[in-house]
Each structure stands twice: as C-alpha cells, then as structure tokens.
Structure I
C-alpha cells in the first residue's frame, strides 16, 4: 500500500512484472484529479499513449474528451487509467496474465482515489471489474453497485471510431452518467 499517488507512480514506472515491460516506451500510470469522484478505466495504452506516457491521448482519447465535454465534464474533473500500464504489441487485448500483473497497481489507484463511480471503457475492463461474462454491446450504460461503489461500462472510444453508427447510443451513456453524477456526487454538472 502506498501513502500517495506520487509514490505509487514512482514504483509503477519501475515495474517489470510482465513481458510488456520489455517493449514499452513509457509506463502509462494515469492522469487527472487524484480526488475525482469519477474514474475511467480503459484496457491498455495504445501507440500515442506509449509515446507520451499518458492515457487516452490518441484518436480514441480525443473522442473521449469530446464526449465528456459535450455533457459538461472536463477531463481534469475525472481520473483516467488503464487495466494494464504498458502497451500490448500491435494494440492487442491485454492477456490475462498481463492484467493480473497490473491489478495491484490499479487496485491501489482505486483505493487512493476512492471514486464513487468507475466507468469501464470497453469489454476488457468491464469483464475485469463488473462481471467476467459482461456483454458490452448489451449491458453498456447499466449501473452496478459493488462494495458501496457504482460501476458502469461504456463502449470503448476506439470501437466507436471503427463503428461510428454506435456513437448515438454511446453518447446516451454519457448523458446518463452526467445524471448519475448529479444524483450521487458532490460535484454537480449543469444540464
């Protein structure tokens, strides 16, 4: 257990627990408000994230930012991390053993931030945190309570770039998230 996010980031950046450490440029720990009431958890860093050391800065991240802003949420108001902290080769899905190697880092981030709502971006994150049998196309946008915290899953922004006709249903999830934030969080977002 770490006393601060800074201590966690320092230790995480030196991690060599799995094979992904051999091919990374940067460890992508996370970014945003370390006291955020809402935390987004994606799958793993892509090429741009690996190069810059920040999560969701490529095309998918730009779409995420646009969708957040469209419902009045600035990126600085939330915390964004990934299930794994190093880029899987060719952006493939993180393997179960890679996810397991990073789980302690992410669990500790969640403990330090203590968000009221966790939004899983994509099926990998949803299967890790909500239900191993989670069906993202059927269950996205639904809220699940676990240990006093709400979890939901959204279609991954990269999937929306590949299949833009899903953007309207994905945007509705962001509208519903805004309503849930206004219902249970201290921060309030104007409608």
Structure II
C-alpha cells in the first residue's frame, strides 16, 4: 500500500493571511490595528487567534472570510509558489498517495476545490475535516501550519513524529519535533 501524505491548504499552499489582510484593508480598514504597517503584510498575523491581530471580534472576521469575501480570500487567494511548485513535482514524480486535508466550511468548499484546480494540484483525494478531527484522517503524515491541529494530532494519535509543522509567525510557541519552513524541507522526513 502506498504511503499517504496529507497536506493542508491554508497556511501551507494558499496564503490565507494575505487574503484576509487585503480584504480587511479594502472593506474594513477600521479593523486594522493602530500600529499596522503595510510592509509587515506577510507577518501581521502573529497570533493564531485571529481576532487578537485586529480591532474586531472573531465573529466580525468570520463574516469576512466565511461569507462576504470568501471568494476573494479562498477562491482567488495567493499561492505560496515554492510550496505549490514542490507539491506538483512530488505528485508527478513520487509514488505516494497525496491527500488534501483541509478544514473548510461546507458552503465555501467549492472555492478551495476551484483554487486547487487553478493551480493544477491534482490530489488523489480531498478530505474536508475540522481541525480537531484531522488526526483521524487516514494519512501517514500531515503537513499543516496550525498549532491547534498539532495539539489535536499529538493527543489523538499519541504521536508527534508524523506531524510536520510548517513554520509560521503564529505557531512559534509550538515545540514540534518536525518544523519546516517550506515543503522542500519536508522531503527528508516523508520521502
């Protein structure tokens, strides 16, 4: 049986934070913190709890990314080009089962599927699972950026060897065994 490699979308392949910041800046600039600096756009999201990065509530932000601007953020979100390029190469040349494991609201899943198609990311399988349930997905490894998903994985599987944390500003407090700055660095672990 082929080894199954799970790959998350937001924070790994798609720059969700960039899309959210752009939407907030365009439609709700009053939500930006007073110390917002345009040059920090990629690093503005320093706290996994999104509402702590803005002058608004979690519900306000969810309205933006789950409803009002989901198409812009998820359907047309900016790709992490190096990670997309690496994954496309792996899919073409490495004989594994490639599984997209992503948490998306049901009404917006089509944006993610469309986005994957636009970027020619032809996964063998796409699994929509809440973060707290990703540890139950039948994969041998998961590459994800979420500090919360790491904890669920570690607790649920009683194993941290098979979780690869993609380094992001908002997950620095996590002491993961496997932390990589891009997908290419994960090759030594999964290939």
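Among candidates I, II, the computation of distance in nm of label points 7 Å out along Cα→Cβ at positions 51 and 179 that gave 4.0 used structure I. When helix-only ellipticity at 222 nm (-39500 (n - 2.57) for each DSSP H run of 4 or more, over all residues; to 500) is computed for each of I, II, which one produces -12000? The structure behind it is I. Computing distance in nm of label points 7 Å out along Cα→Cβ at positions 35 and 59 across structures I, II gives 3.8 for structure I. Starting from the value 27: which structure in I, II was relative contact order in percent (Cα under 8 Å, 6 or more apart) calculated from? For relative contact order in percent (Cα under 8 Å, 6 or more apart), the value 27 is produced by structure II.
Each value in this text was obtained by applying a stated rule to the coordinates, not by laboratory testing. Because the structure is predicted, anything quoted here is derived from the model rather than measured. Cβ atoms are built from the backbone, for glycine too; each structure is taken alone.
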